[in-house]
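Colleague: Structures incoming, each one as structure tokens.
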Structure I
């Protein structure tokens with residue numbers, strides 16, 4: 001009898017604990033938030049360990065569509081000839097290739113050689129789980145790179161300047177993510193974020209903690225000059241009501257700023273919504289392109305349109321905006337497209353949405369660049385390819401990541417970032433070195 005009574009007593013305690021826990025969760029009463037955060041942290045740790053054990057299960061790799069590798073299309077009469085710089089999910093490297101796909105140069109500094117105990121990320125993932133998210137080539141052969149790793153919250157490992165011998169010149173080890181741009185005076189514009197439990201009164205629906213976004217300005221030598229919140233200015237702007245349209249999965253990451261571009265004097269001339277020195281931003285989960293004024297610290301203009309969860313918007317000299325539309329195309333095989341629109345009228349002035357046998361499909365990442373000859377360079381991350389498309393819609397150059405992984409080479413690493421380099425933009429000495437390597441490639 002005594003054992004039976006003890007069992008009943010324990011069962012009653014367990015039942016009351018269950019009911020109490022259920023009521024706490026439903027009412028979101030104390031200690032709901034602590035329990036919820038602990039559960040989410042444990043869940044994230046499990047997912048992170050699974051990803052570390054199997055990089056092929058991360059977004060760094062996608063199923064390969066076919067066996068194509070390297071340059072598959074090259075029309076020298078219509079393509080903008082130059083070099084192409086890109087980053088890939090397979091290795092911590094930025095690679096520079098010629099129009100025939102020959103590797104001319106690469107920068108291979110791993111994050112473990114950059115990291116120190118002052119970094120915002122205290123326990124970085126092993127090097128095989130880190131990649132260079134963005135790279136920008138400087139005229140002398142140095143590159144600016146952003147490091148990242150999947151399965152992290154917050155994400156973004158930092159930025160470094162790497163010289164032509166793959167040695168670090170400097171590093172900025174805050175949680176830099178997604179993008180960077182360089183102003184004419186050499187200042188560097190980039191993005192960081194951090195967790196905050198102080199939910200704004202203007203957005204009580206946000207999770208706690210949530211990611212708070214910042215615009216950061218660095219000097220040429222990597223010193224932080226300014227760090228400006230983007231979350232508060234957004235909530236003070238006339239666009240703050242858009243927070244009510246956030247999907248449930250974005251309540252912990254409401255802005256998800258994924259692009260930053262310095263607006264030069266040339267670009268501001270035909271764009272009535274910004275002044276020189278402002279920046280163009282992209283807020284992914286709001287499907288919003290916006291202008292931030294560096295003078296007034298305000299969101300002064302924003303637009304939504306016929307696109308969804310975009311990446312890489314860039315302001316064109318004629319005042320139009322070009323972007324990669326990740327989810328806005330509903331045609332067969334094509335979730336994505338490239339869109340050019342007139343911000344004065346919101347009309348689409350040009351688009352490219354793939355073609356038969358070559359679907360355009362990338363659920364995350366991807367970039368676009370308008371080239372001097374009017375063609376558009378498209379980095380389709382999930383497809384592992386970079387291609388150049390003419391205004392007519394013809395592909396005049398295409399490069400498919402030659403790297404494969406898996407037991408049957410069934411996975412292709414993403415190509416996160418592609419940039420066409422005009423040789424004339426490089427310093428003569430570095431350009432001569434590339435020309436010599438290109439000549440050697442042809443000779444071999």
Structure II
């Protein structure tokens with residue numbers, strides 16, 4: 001397979017990069033708890049309020065739809081005012097949505113619940129877009145590792161959140177609200193805190209600083225202006241988007257229905273929380289490995305590895321005995337690992353191939369496509385499971401992920417030379 005040429009040797013990091021990554025890491029730890037808490041119990045809360053499984057995938061679809069809308073807004077705000085303003089605003093909206101979920105559950109009102117879940121999706125979109133802030137000032141040779149540093153920070157909160165399902169349920173009982181609404185209390189606090197950290201400490205702003213440095217380079221006497229896209233850039237942009245879209249679709253579909261599948265076979269909400277914690281941890285904890293592989297072997301090979309890994313996850317999840325929590329946890333861990341490979345590889349492709357002037361807007365639109373894929377996965381998961389089985393859902397998702405391999409091969413065949421990083 002023809003791949004992009006080796007990236008140039010790493011230049012010294014920007015003086016502000018270490019501080020920027022430290023602030024992003026702190027915010028991601030907080031936001032990870034808010035992200036994972038809602039993912040763990042969203043489907044179960046909907047099932048309780050609606051009295052059936054058919055629409056249990058609706059919460060996932062709604063907050064991923066909200067994530068799509070937020071990705072556009074955060075991208076545009078970041079383009080105008082910088083990453084600090086865009087990310088802080090996104091987390092603030094996510095916190096409001098989490099509070100809305102708690103209120104709707106307390107009143108037992110499904111329609112306000114669905115509206116609040118849509119708003120809650122802002123936190124998920126913002127958590128994902130923070131990876132771009134880590135790459136803004138990163139040297140191209142270290143871009144994969146910069147993205148992975150931001151992603152791995154989510155692991156701490158994401159693993160803690162699902163394991164607090166039971167104590168948060170007791171807190172919810174004490175407050176007179178449904179037990180499954182308890183994790184959304186944590187999400188509200190976590191998202192609000194993440195927004196406050198970014199709004200006050202993300203200085204200098206990575207995007208506006210990178211833009212100023214680019215302007216300085218343009219003004220240099222020996223600079224040769226070139227606003228045209230290099231050969232093959234559009235194809236790699238589309239491929240990077242496809243990688244992230246397919247891995248998101250499969251991951252959301254299988255993840256969403258796993259707690260419901262476990263409940264149907266007698267497992268407790270606590271057991272489901274442990275499995276989801278393992279899954280979310282595997283999404284983010286291996287990020288340094290994903291970044292190192294991307295920087296060393298190139299994003300195309302890592303993307304192919306993502307497809308194979310997700311196939312293994314789907315087969316294991318679908319064919320394992322439903323009573324086996326360890327095997328389900330292993331399957332969901334592989335699912336998260338495949339998603340990590342795909343996200344870091346796709347992010348590197350998109351960032352490397354987009355002209356700097358259009359970078360933030362393009363990244364926002366790419367994340368819209370990712371969120372829409374999540375909507376499709378969330379909606380389809382409940383319908384597929386109700387009409388067939390969890391086995392069909394999981395194995396089918398794994399087979400869909402193999403579509404990455406011919407797409408990668410076709411793109412590589414049409415490229416004689418690599419696209420230079422920008």
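Colleague: Taking relative contact order in percent (Cα under 8 Å, 6 or more apart) as the criterion, which structure among I, II has the greatest value?
Modeller: Sorting by relative contact order in percent (Cα under 8 Å, 6 or more apart) in descending order puts II first.
Colleague: I would also like to ask the following. Here distance in nm of label points 7 Å out along Cα→Cβ at positions 284 and 340 has been calculated and equals 2.6, so which of I, II was it run on?
Modeller: Details: I: 2.6; II: 1.2.
Value 2.6 for distance in nm of label points 7 Å out along Cα→Cβ at positions 284 and 340 corresponds to I out of I, II.
Colleague: Here is a further query. For distance in nm of label points 7 Å out along Cα→Cβ at positions 116 and 252, which of the structures I, II scores highest?
Modeller: Greatest value across I, II: structure I.
Colleague: One of I, II was used to compute Cα extents along the principal axes in Å, and the answer was 93, 52, 47. Which one was it?
Modeller: The correct label is I.
Colleague: Computing FRET efficiency 1/(1 + (r/R0)^6) of positions 364 and 396 (r between Cβ atoms, R0 = 25 Å, to 0.05) for each of I, II, which one ends up highest?
Modeller: On the way: I: 0.45; II: 0.25.
Between I, II, the highest calculated value is found for I.
Colleague: Still on this structure, I have one more. If helix-only ellipticity at 222 nm (-39500 (n - 2.57) for each DSSP H run of 4 or more, over all residues; to 500) is computed to be -27500, which of I, II is the source?
Modeller: Working through the options, I get structure II.
Every number here is computed from the coordinates shown, using simple stated rules; none is lab data. Owing to the predicted nature of the structure, the values given are computational and were not obtained by experimental measurement. Cβ atoms are built from the backbone, for glycine too; each structure is taken alone.
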